[in-house]
1. Thinking of P, Q, R, which structure, once Cα extents along the principal axes in Å, for residues 138-177 alone is computed, gives back 32, 19, 8?
2. Identify the structure, out of P, Q, R, from whose coordinates Cα extents along the principal axes in Å, for residues 186-241 alone was calculated to give 29, 23, 18.
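A short reminder: the numbers here are calculations on the coordinates, not readings from a lab. Values in this document were obtained by computation on a predicted structure and should not be read as measured data.
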Structure P
Amino acid sequence: MSLVEKIKQLKKEKNAVILAHCYQNIEIDEVADYVGDSLYLSRCAAKTDADIIVFAGVYFMAETAKILSPNKKVLIPSKHAGCFMADTVNLKQIREFKEEHKGTPVVCYVNSSAEVKSEADICCTSANAVSVVKSLGAKEVLFVPDMHLGSYINSELKDVNVICYPGFCPTHARILPEAVLKAREEYPDAKILAHPECRQEVLKLVDFIGSTSAIIKYVKESSEKEFVIATEKGVADRLQRDCKDKKIILIEDSVICSNMKIIELEDVYNALKEDIYEVTVSDKIRTAALQSIEKMVSISG
């Protein structure tokens with residue numbers, strides 16, 4: 001029996017659901033029930049009757065799954081699957097940030113720990129960040145932890161002062177304007193698509209800015225035939241697999257999140273077989289973090 005077959009059998013025996021983020025190694029999709037953005041995955045899992053959630057992603061994503069599914073066991077296949085961006089701000093730091101700007105509403109990107117979410121007024125995703133901030137009707141907001149996404153929001157909402165915490169995604173920050181200009185020269189017919197976690201200097205040069213799911217949707221629905229992808233390699237891999245009639249170019253070979261690539265099929269199998277690396281969130285933190293997420297959902301759907 002192959003490893004894929006063993007995982008599928010275990011999944012049935014244990015009534016488990018497997019989630020795979022789009023930045024994961026592409027072979028994880030073979031055993032996943034859902035593939036996509038982190039919040040989408042957690043919401044999908046919450047609607048199932050599964051007893052166990054195996055989250056092939058990074059730690060903050062598994063925490064979000066636990067926040068939305070407190071009665072399900074949540075496992076992460078590798079205890080080393082962290083997130084550099086999420087790690088830039090902890091509970092103490094966000095409290096200090098809030099203290100420096102008393103009374104200013106706090107918007108927290110879902111790419112953050114459960115503790116940080118619990119201190120926010122509202123959460124957002126890369127897809128709904130602009131609409132969430134706009135919905136607050138505030139002249140000034142605090143945004144954690146991604147300064148590049150915060151800067152993008154600021155560029156879209158000229159009448160709002162977005163005060164950004166100095167966190168960022170090193171994978172997206174690795175993409176420089178020079179890479180976009182080079183791609184434009186090498187592939188003049190291609191549309192260049194970028195994630196809003198990229199630097200502002202990069203976003204000003206591309207044809208489309210969108211979340212992971214928005215980039216995938218754009219490529220699949222477009223009549224164009226060439227695309228340069230300025231986000232993590234996993235997105236380009238999946239587009240190459242799914243859009244055989246289109247040319248997909250990763251903007252640079254270095255746009256790889258090492259933490260996202262830690263998990264392999266064998267890790268998924270071991271986590272499910274041995275019930276290891278369970279993710280827990282305290283009731284107090286979970287309740288506060290859930291309020292921030294639910295407020296976002298009530299606004300953006």
Structure Q
Amino acid sequence: MSRFVKSHGLGNDYLVLAETDLDFPLVAGTIRRLCHRSLGVGADGILVQVASARADFGVRIFNPDGSEAEKSGNGLRIFAKYAYEHVGASGPRFSVETAGGVVGCACEVVAGRVVSVAVEIGCASFQACDVPMSGTEGEAVSVPLQVDDRVVVITALSLGNPHCVLFPDRLDEAEARSLGPRLEHHPAFPRRTNVQFARVETRSRVELLIWERGAGFTLASGSSACAAAAAAVKLGLADPGRLTVAMPGGTLAVEVRPDWSLSLSGPVEEVATGTLSPDLVAALNAPTSPAAPAALAPAPARAPRPRA
């Protein structure tokens with residue numbers, strides 16, 4: 001029986017399932033179907049609990065287009081809540097193995113519920129070979145990049161997953177939706193990339209719009225918040241230490257340390273628990289069924305909610 005938990009971090013929502021509960025193949029088509037907001041449960045991605053020999057828990061992270069991500073800040077915070085409330089973590093602090101490395105999680109628990117999670121994301125690397133980014137040697141900082149008929153200046157970095165940060169004069173959602181996918185699929189990024197459009201308000205506060213690899217325009221992203229904060233400090237636009245990163249879905253706190261290690265903290269909320277219906281499971285097990293075509297589009301983009 002395929003049980004699921006649905007939770008969100010600042011409007012960035014994920015389905016959480018246990019590998020041992022799955023009664024259908026977890027492949028690109030079934031992932032797209034589950035994430036579809038009309039034909040499935042609907043989500044910005046899927047988190048699958050797996051066994052780990054290196055950490056207390058293991059998780060695989062999937063984008064709504066069916067691709068697999070190395071790491072997700074919001075996904076990890078959602079998974080930490082799931083691990084504490086549904087899997088029986090021995091305490092509020094534990095480690096989680098991802099494809100992008102092992103991270104530490106610390107849950108804030110109120111009346112038995114996890115209301116906020118802090119995650120040790122790891123260290124930022126600006127080395128082009130770590131991103132990876134082709135055509136650039138050394139650090140990928142303030143690199144001019146030809147995109148169709150224009151040149152944009154980007155700073156690329158890896159947090160275990162790839163990021164590309166721009167600092168335009170003003171934030172424009174239409175621009176993010178137009179330029180984001182072109183940068184995600186730019187030949188300079190052989191594994192594609194997450195894209196952040198950042199504006200530094202003060203030396204401790206950054207505003208952000210996000211085009212997420214494999215998901216598109218999203219209300220919030222934890223690893224994107226960390227990437228933007230690290231890039232702002234690297235360029236001398238913000239001070240190291242604790243920064244507030246404001247996104248359409250809300251704000252997260254990011255700490256940028258002198259050794260470029262990063263921590264991320266913010267709220268997380270459970271939406272629903274349940275089981276997948278026999279009809280949906282049957283469709284997921286029928287690879288030739290029109291219910292799960294290979295070209296099924298991910299969830300339609302949602303308009304961001306205004307911040308209070």
Structure R
Amino acid sequence: MRSEPRLPAWLTRPLGDPARIQEVRKTISAHGLNTVCSEARCPNRGDCFGRGTATFMILGDRCTRDCAFCSVGHGAPEGPDPGEPAAVAAAAASLGLSYVVVTSVTRDDLRDGGAASFAETIREIRGAIPHAGVEVLVPDFEGRQAAIDTVLHGGPDVFGHNVETVERLYEGVREGADYRRTLDVLSHASRALGTARVKSALMLGLGERREEIEATLEDLRAAGVGIVYLGQYLRPSRAHRPVARFVHPDEFREWERRARAMGFSQVSAGPFVRSSYRAEETFARARTTAPGSSGAEKRPGAKERERSAEPHHA
């Protein structure tokens with residue numbers, strides 16, 4: 001196996017405000033919650049915690065899959081905590097969040113993959129912070145459309161599901177996942193919500209080829225994805241898949257231009273871009289640039305969300 005390339009100079013991050021970081025950690029701990037920021041060893045957690053925000057990770061800290069790029073713990077998880085949705089809402093309110101991002105471990109052991117927990121968490125957040133935006137980043141639910149519909153009926157403002165890498169690399173990178181199934185999940189959500197509210201993310205530096213990145217972006221557009229993020233894969237530990245290459249910021253800017261030319265409404269690309277990083281800023285831009293909006297697009301009300309989440313059939 002060839003050695004990993006040396007870390008380039010542009011991959012450095014500020015530590016963030018120590019007092020705010022400690023405040024966020026205390027709040028998360030006090031409510032007995034997990035964040036993907038910490039569990040996945042995200043390089044942006046100092047920045048995010050330092051700005052007083054975090055991405056909540058529900059359904060425990062043990063994933064039923066063991067992807068080669070991810071540091072989230074793998075093993076037999078415990079049953080869902082019925083009090084977790086309310087705890088997420090309380091923590092979000094305590095932190096003063098106006099935009100809340102919720103993700104989870106993959107729970108192939110649950111009949112609905114944890115979809116009901118997502119929906120209940122959205123509802124709890126709505127009750128605690130009525131005007132907050134809510135974004136979910138979900139697993140593939142093994143392709144079960146009923147589970148996807150359960151989440152959609154919860155009324156998220158943005159539905160996210162990450163493609164992560166190109167089709168050729170799926171077998172060695174994404175245990176238990178399937179590229180075409182990922183596209184089907186996104187397509188189903190897009191038919192219900194519209195492209196402007198469906199999001200996916202792609203890591204670069206795993207060994208993909210340029211033409212494969214291009215093909216993946218085209219597949220995401222065809223699936224109805226309107227928001228796309230591209231970031232640098234960083235190896236969480238020596239036990240994980242090595243980095244094949246470090247992508248220069250200029251190349252990320254090139255991919256951002258290319259993705260916009262393909263028709264994505266919102267694009268974020270850069271070495272430290274992650275699917276939930278500064279997601280509130282992307283959502284704010286989407287609201288102010290939506291076709292027909294006069295400076296601000298209203299978030300759908302409860303009845304509108306219910307109608308938009310009705311199952312659609314091809």
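1. Corresponding structure: P.
2. Working: P: 29, 23, 18; Q: 31, 24, 15; R: 41, 23, 14.
Among P, Q, R, the structure yielding 29, 23, 18 for Cα extents along the principal axes in Å, for residues 186-241 alone is P.
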